[in-house]
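Laboratory data are not the source of any read-out in this text; all were calculated from the coordinates shown. Model, not experiment: these values are computed from the prediction. Cβ atoms are built from the backbone, for glycine too; each structure is taken alone.
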Structure I
Amino acid sequence: MEKGKERRSVAIGNLAEMTANLDSLQKLLVKKAVFVDDDTFAKASLTSEQARTIKVLKQRAEAAQKAAELRAQEVTRELENTTRVFELHMEELRAKQEEISKRDKEIKLLEAIIQTLGGKGSHSTDE
């Protein structure tokens, strides 16, 4: 029972303190408050709402810009990787082309040798 009375006493003390704080706040508000007509209040409310909307839109725009920058970096990396792969394929194709060209020259040389040998052989039998 004693604890209940103590709690009640503390609660009543807290309520009295809150009442004093509210009174003080009310006096401060009355002293500092600016009273305006409905039209001025409506305009101020609209301006405030527009400011909040602008802030939200600005945050969205910044987030979208950051996302776009990250995507641009990703695309750039992909292009760089694709370029590297393309360069490697080009080097491989050039090497194959050189190999084909070299073999073509070897084939032509062998054909010339065969013709020369074949021509000498046919001239020898004719003579």
Structure II
Amino acid sequence: MDFATFEGLAVPADSSAAEELQKITGASVVKAFNTTFAATLGEGAVAGHVLDVLIAGDDEAAIQAAVDFAAAAGLNPVVVGPQRRARQLKQTGFLHILLSANEELPAYQWNSGVKLVPAA
């Protein structure tokens, strides 16, 4: 893998770290915050748009804890579905990383966010 561009970074299609951790430990695990860069969390917004925190999990209490945590930080929690959706969140996060590492896209370099825009 090239750490300058992140080319070669691969995401397994049939599982995620969150799913594996949940299987191994039996703990309630949620996937959240991986599509939100640390550099933007301090502001809580990018270009005036509140950051979305995409959340996946199987345990309702654990999901609610993540929702409450994100909301208390002034962020917009979006529950995307069960733990298996962590696979798509990982892929979305990797795409965001690849865009940010691309020097030909300076507007997206580590100060951008993934945002879902709901219908009016």
Structure III
Amino acid sequence: MRNLISPDKIRKDFLEGRLTLSDAGILLLTLIEKSDDVAIREKAINLLSTFKLHSSKIFKTLENCLLSDESAIIRAAAARIIMKDFINEGMESLKWALKHDDSVLMVKTLRDLKLIIEE
């Protein structure tokens, strides 16, 4: 995907009133789902949380990243946002990832979740 849009441009356009929050969310989801650039996708995931965007579409996209993305960086970013913003909806998926994802980055990311679950 050619990067005509970027998380930084989306953020700037939103802050300057050229994009609505809803439109910014749609563009960020498009980047997450379509971009081949892991750094851009990670930044888009983090920006969703910064904008405090919460919807079932956003959760499903993050859950899909958590459970099936080939990049541990993307899985970890999705896990962090699910833990922060979608803990109730995402608990089962986070538990699954805790049991099945053995990448070092995911183990470190999910360590805090394990402490929460055990309390």
Among I, II, III, structure where mean count of other Cβ atoms within 10 Å over residues 33-40 as derived comes to 8.2: I
helix-only ellipticity at 222 nm (-39500 (n - 2.57) for each DSSP H run of 4 or more, over all residues; to 500) derived as -10500 - corresponding label from I, II, III: II
